[in-house]
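Derivation of every value follows stated rules applied to the coordinates shown; laboratory data play no part. Note that this is a predicted model, so its numbers are computed, not measured. Cβ atoms are built from the backbone, for glycine too; each structure is taken alone.
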Structure P
Amino acid sequence: MRIICLFLFGICSISFADESRVRLEIAHGGTQDYPPFEIMVEGKLAGVHADLIRAVAAKLNWTISFKNVPWARALVLLEAGGVDAVSYISKRPERERYTYFLPGNTLSFVENTFFTYSNNTSPILYSGDMLQLKDHTVVTTRAFSYNKTFDDASYIRKYAVNTLAQQIKLITSRRYELGIANKTDLHIAANRMGLREKITIITPSVSRLPAYLGFSKTKKHIVLAEQFATALTQFKKSQAYQHVLNRYNIPR
């Protein structure tokens, strides 16, 4: 009888431990790839961010899953408490109402830049002052944040599309003159499309912003956000972090 009781106690203990384990559902914008940071490989999220999140979650003994949805939908889910976190999210005042942005949860940095089609006979004058673009229409990706000044600039006309590939097509076909995008994403996407030589990057860059793993305020995940931030900060000091960067040819 004692052996049976101990056996049953062991089963209950395992079950309780399993139930108490942190389980996170993390949304990401899955309508397009953002190599080397977030890409879909055989239906599974891969890339720098996915590797970092999985490695840190393993150290915390958390169970995680990724939810692949359009970017605008990911934000709606985060605000409504439909997911626990969103990856590759930048800080904006309206997002801070429902998202914890902790410095320790920075996954990477995003350099945003304007671009136009090559051999533009009417050079775009831009030295960092957004007012210089007040007579232009800028093609953006829907629900993306690029820079507070640009995002709030009502004097700049903006035309939103669903993907970066659509932006590139509109610019290289000369239907529009000016686009804005993450510089790394732009280079990779244009190369994949065979259109890299047909776009020109405009300097200076618009911004260099941290991209976070943003945790849900709606679900009151501040403790989880802090735990992850501490673990990620420690992980970035390890050789394993350097291995992740090396895997994707990213300088430290």
Structure Q
Amino acid sequence: MTPVPEALRPFAARIETTRKPILAADFTQKRVMSQLGGTPWWPTSSRYPTNPKGQPLFLLFQIDFSETPRLAPFPGEGLLQIFIDGFDGIYGADFDDPLASPGVAYHFHSDLTQPAVGDFSFLQALEEKPILPTFEPFDGRGLAFSLDTMTIDPGDYRFEEMLPEIAGNDDLLDLYFDWCASAAIRLGGYPSFTQSDPREYQPNLGDFTLLTIDTTDGIMWGDTGVAQFLMDEKALARRDFSQVAYNWDCG
């Protein structure tokens, strides 16, 4: 953990009160189920997710919780997948109503012993699309997770209330922004935004950060943007992903 910069030390105690645990992702060359992009594990008994036009969705993210350290309220096992639309130009988002995004799908599998699809040739049309956020969409990049912590992100709608002296001073804010940088891909903690936090005017979006995927090696959201998936913490404990808010923005 990097020490608090000297100019921020008068606020160190309050900064620490905002600290939350996260599952931080790093890319790995090991053979794992958790991955960014690529082809999914998908049971032969289930219909593959599609957009409203019947076109197949793209696997954005897949995490096998048996491969991660335990962090409540995330499951201790099972496979969570997030699929997005690669055909609509905005990756399946609905910026007016992030809870109603028609081009995103969430699937949680508790039984990974079922027969799985081996032929994904039906995704070939997706491979030809130039608008996917991942640079090599079907290579897939393995992810390894570790426990870490982070303090509140400056883009969070609560930042000004929690740390008003920093929020109101451009020099301190720049210093804090550089110091608080967290893992680009993470579960839990706080979301990041390049524009504004939609929860400020849509309080029903949920205050628990399921997943943040920032622009990093191999993926870019528009002009170096960031994507967030927000939900209710109690729903996550129930493994209920029916009300997840999906939002991404860029500079």
Structure R
Amino acid sequence: MDLRRAGSRLGIRLNRPEVRNAFDERMIAELTSLFEEVAKDDSLRCVILRGEGAAFCAGADISWMRRAADYGRDDNVADARRLARLFQAFVEVPCPTVAVVQGAALGGGAGLVACADIAVAADDAKLGFTEVRLGIVPAVISPFVLRKVPDCHARRYFATGEVFDGRRASEIGLVSESVPAHQLDARVQQIIAKILTGGPRATRVAKGLVDTIRQTPSDQVFGVTADLIAELRATDEAREGLSAFLEKRHPVWREEE
């Protein structure tokens, strides 16, 4: 990977363009470790994931697939768990994550897209859950895909292995939006700028709010949300945000002082 830090932003670039940034054992291990380390950095406000060259991530590396063909059941289970750990580590990064999708994002590459909080694709990007073409299914990535894609679309694309473009990915919810390829970087920068306007703590809490609501029993949800807003209102960050609003100025968050 190629890492680029700019203030509170971290750019991660998958850097195996010769194989369209496809996964192998080493890349999975390194990316998992990186996401787990990133999760410990409270100074980060946004993580941006993209691929070097013409593709985002084309899924599994052919050499890795050849080796996996000789695996027994135990090896296959261990291999699948390592891949699942990668996706879970990406989901658990506490600050907002943005995937920038150009070219191919297939199989596990589409899984990474599903794990990002925000994904912006080029209109002509090529995405798909192509595992059935290899006689397998997108089992490991399915829990993450189903967080975004409605069941009716998942059933179709899991079963057919069809490849679809960025526009269609936006229609089914796999990506947040798609734009012409020449506008991709500019649009991503606009979204990052919007993320950075919010309070650092509030932004992190906002990221987890959807999961918090979904995981809370319906008879407890109003108590949980009341406690949450009460806690945040009592912070220096919230006081600064309100003061800035009333004084018609930009807030100065603690990290910017």
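A value of 16 was derived for relative contact order in percent (Cα under 8 Å, 6 or more apart); which structure in P, Q, R was it taken from? The read-out comes from structure R. To which of P, Q, R does the computed value -10500 (helix-only ellipticity at 222 nm (-39500 (n - 2.57) for each DSSP H run of 4 or more, over all residues; to 500)) belong? Structure of origin is P. Of the structures labelled P, Q, R, one was used to calculate semi-axes √(5λ) of the Cα gyration tensor in Å, for residues 49-192 alone, giving 33, 21, 14. Name it. Working through the options, I get structure Q. Calculated for structures P, Q, R, distance in nm of label points 7 Å out along Cα→Cβ at positions 25 and 209 is largest in R.
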